[in-house]
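Just so it is clear, none of the values below were taken in a lab; they were calculated from the coordinates. These numbers come from a predicted model, not from an experiment. Cβ atoms are built from the backbone, for glycine too; each structure is taken alone.
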Structure I
Amino acid sequence: MGDFLPRDLHEIEVTGLLVLDLTAPLALVALGVELSELLGDDLELPQQIAEAASRLHFHGIRAASATGEGNTIAVFEEQIGRAQLKIIGTTTLPTL
């Protein structure tokens, strides 16, 4: 685990992104999936959805965090311009 430390936590300002929101119940219905299918250990379905979203020119996806606390946004770097993401703060996380 030492190879992954130290870690920086960045606060990022995001502008103009087209994001597939998997926290929206209607989006899950439209995709024909249940939230539980996205939160399990099997990553095949979430990866397929992310790949399809990228092919459809979404800039990223928003989904429930695997920790169960809050949400996470994954941005497809190849789909966006550098001006759409701006680091506005950085905190170095303590090592354990």
Structure II
Amino acid sequence: MQDAAQKIVDGALDRLNELLPPEQSLSKDPSTPLLSGPKKLDSMGFVNLLSALEEEIEAQLGKKIYLSDSILGPESVNTVGDLQRIIGQVIATAQ
């Protein structure tokens, strides 16, 4: 599940980075902070990330999952690695 989660998160970050200015683009490294630091996402950026994740899950797994209904929220996601772990849990329970 973690490989699938990493591919989903990587794809979502690619989509998000297309919307961000180059100096604000986020790395796919698991230690990359999402909501703190010099490249932190604002609330709209976080919403765009959630949308991109939902699109990637549907594209890669053929499942429609609404992440707003899950445990995914700004208080539980500090890094890309946190996001990969949570997405792994979400898709495992959706199987």
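Worth pointing out:
- Test item: distance in nm of label points 7 Å out along Cα→Cβ at positions 45 and 77 calculated as 1.3, pick one of I, II: II
- With helix-only ellipticity at 222 nm (-39500 (n - 2.57) for each DSSP H run of 4 or more, over all residues; to 500) derived as -6500, matching label from I, II: I
- Structures I, II were shown, and Rg/Rh (Cα atoms, Kirkwood Rh) at 1.00 was computed from I.
- Computed 46 for relative contact order in percent (Cα under 8 Å, 6 or more apart) - originating structure among I, II: I
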